[in-house]
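*Asks:* What follows are several structures.
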Structure I
Amino acid sequence: MVPTHPARFLHKHRIEALTDGIYAVAMTILVLELKFPHGAEFTTRAAFHAELLHLIPKFIAWLISFFILATFWISHHRAFHFVKRVDVKLLWINILGLLFASFLPFAASLVGEHAGFFVAQVIYAVDMAAMALIAIWQINHLAAKPEICDPPVPHYVLKAVRFRCGSIVAVAALAIGISFWNPYFGTTAFILMVVLGRIGRRMEQRGAEREALLSSDRPFP
């Protein structure tokens, strides 16, 4: 047997720490777009309310982006529960995912500040879709490489991740289609992720219950 070279693998805790840090920074940067003009003075209540209304697109972009990042972070945490060690391919898949995660605050600022521009909506949706596709690539890699996992990734987890991330890709495509008709409504498509996310969690829960039931029915050796 050819021994496994230790230089080909990394401790998963280093990757988890890097991921946690980048997601925390990205989620914090998102809120920096929610600010009034520096030194603004409002002589009437109507002017103050008008400025608040001007922040609505930014607030929507912040809210959707924050929860989407949280969803990807939770998904990453669950996937790495099964990881025993990190090979080079998994390392670079993870770094590529972090690349697009760190880009999301910029994409969110575009749709928040320029919600009426089709290109801004496309950039935002494409970034979301890229993060989802990379998450699918990552879970597929874990399923194909059981030697780096302990325990192996269950089939129901693989199925649930594919559904959730595939849904994000589909919603991103829908957002682009809506934006072609009216860019101001593009980001509203991502509200569908609330329903689709619940379906994905329910799929995973049922799969876990089915797996536990099958395990309890197996005879002891």
Structure II
Amino acid sequence: MSNNQFQLPKPVEVHFQATNTDDPVTFLSAFAEDAVVIDAGKEYHGKAAIKEWSDLDYFSIHLRLEVTNAVLDAGELVVTAKSDGDYDKTGLPDPLYLDFHFTLDGDKITRLCNVLSSNSRAIPLPQSIAAFYHASDVYDDALLAGCFAADAVLADEGMEYHGPEAVSEHILEANRDAKVMTEITHCTEKNGETVVTATLSGNFERSPIPLDFHFSLEKGKIKALNIVLAGK
């Protein structure tokens, strides 16, 4: 159920198999002693805290996860899975897709961050663009800045931002303030650019709104990004 189509590292495979078979002991064995889990904005440090978290948020609700995509970017393995279980689904997307960001050390999980997926349709994206959306989802400024070339330029709402740090700061500040959720709906190559269409929703006027992200890439990095209304 969990990973027939994907070759996942052993500890990641254990994470999903143990979840789907209600096996908390095997689940916990996949984590390093000093592992960190970030879920719903809260952090859980060490196996004792992870056990308490997983008993409540995984096993008490009989969480079931069907893997739909897996991509490696910037040292993380990001696995997208369709979620189901005995939990309150009020106000949640249906179906609900989650992104599981795994960092590994050998055969153990050292870090896991769970977030709502921006790419629930598993649309293939260039690595730096996939990393851009993953970093935006988890508010990781270092990972986001690392997606951009040193002389990168972002054009957004009539303003320009120059350099990885300024670009990252603007995007994450806007996303945090408006509690932005992103759903990627399409990706195409056009006039030498990669154009990603996504619907953004959150606490802002005109929500939800479809936007086109025009990416120009150079040597695996984002050289330029122009964000405009979809179809413009």
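Bear in mind that the values in this text are calculations on the coordinates, not laboratory data. Source: prediction; values computed, not measured. Cβ atoms are built from the backbone, for glycine too; each structure is taken alone.
*Asks:* Identify the structure, out of I, II, from whose coordinates relative contact order in percent (Cα under 8 Å, 6 or more apart) was calculated to give 13.
*Replies:* II
*Asks:* Continuing with the same structure: Work out which structure the value 4.9 belongs to, where distance in nm of label points 7 Å out along Cα→Cβ at positions 25 and 161 was derived from one of I, II.
*Replies:* It traces back to II.
*Asks:* Then there is this: Given a value of 15.4, 48 for Rg and Dmax of the Cα atoms in Å, for residues 65-176 alone, point me to the structure among I, II it was derived from.
*Replies:* Going through each structure in turn, the value belongs to II.
*Asks:* Can you spot which of I, II the value 1.00 was calculated from, given it is FRET efficiency 1/(1 + (r/R0)^6) of positions 121 and 169 (r between Cβ atoms, R0 = 30 Å, to 0.05)?
*Replies:* This figure was derived from I.
*Asks:* Still on this model: Here helix-only ellipticity at 222 nm (-39500 (n - 2.57) for each DSSP H run of 4 or more, over all residues; to 500) has been calculated and equals -7000, so which of I, II was it run on?
*Replies:* Answer for the origin of the read-out: II.
*Asks:* Just checking, which of I, II has the largest value of distance in nm of label points 7 Å out along Cα→Cβ at positions 33 and 185?
*Replies:* Looking at the calculated values, the largest one is II.
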